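Before anything else, here is the set of structures, which you'll find just below.
Values in this text are rule-based calculations from the coordinates and carry no lab data. The structure presented is a predicted model; accordingly, all values stated were derived computationally and were not measured. Cβ atoms are built from the backbone, for glycine too; each structure is taken alone.
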Structure 1
């Protein structure tokens, strides 16, 4: 994965429930908020330090089953490498790096 990829546009659409990133290579990724919350990379959400690391990342964010509907109440940039959302359930410790977000990019819908 190229680590030089950076967002050139980030939009949170609370009404429709997604975070959209337009990447520096013009790829557009739209992450459903509830699925993004379930993919939180923090140690608490992962269930301990032994579940940290890339091998424990979801293969497809859309296969995660959200426990409920989530909304981002705030999102902060962390340096030049990540986003840190604050969620409506009070959770705010997950730091989503650009590399992690790019790997989480939902697959393009299959044409019918």
Structure 2
């Protein structure tokens, strides 16, 4: 049984960022589809900018995101810093603010999650 925390830090500015997002979503889906595995998909830093795009049904990655949506959460502080708080609120995704307004990476490590960043 694997425990993985996949953290999307890549923003939305470049073709490479789209590749990082696609790989993060695919990895999350693989863990989600494997019996006994536990996965958390966290949008943090500039990665929070993906939320409005992924919510759009015409987004190239909307369907892939929907396949792992139940595992997704968003950094509360970064949603505000990158001005996507309204989109995050509208999405219904959980926001994380365990450590100074951010997700607690230390708690994930203490809970034996492998941290994978994209």
Given a value of 2.4 for distance in nm of label points 7 Å out along Cα→Cβ at positions 21 and 101, calculated from one of 1, 2, which structure does it belong to?
2
For which of the structures 1, 2 does the calculation of mean count of other Cβ atoms within 10 Å over residues 69-76 return 19.4?
2
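Identify which of structures 1, 2 gives the largest calculated value of mean count of other Cβ atoms within 10 Å over residues 37-44. Walk me through the numbers on the way to the answer.
Details: 1: 17.5; 2: 22.2.
Of structures 1, 2, the maximum of mean count of other Cβ atoms within 10 Å over residues 37-44 occurs in 2.
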helix-only ellipticity at 222 nm (-39500 (n - 2.57) for each DSSP H run of 4 or more, over all residues; to 500) from the coordinates reads -12000; which among 1, 2:
2
Looking at structures 1, 2, which one was relative contact order in percent (Cα under 8 Å, 6 or more apart) calculated from, given that it came out as 23?
1
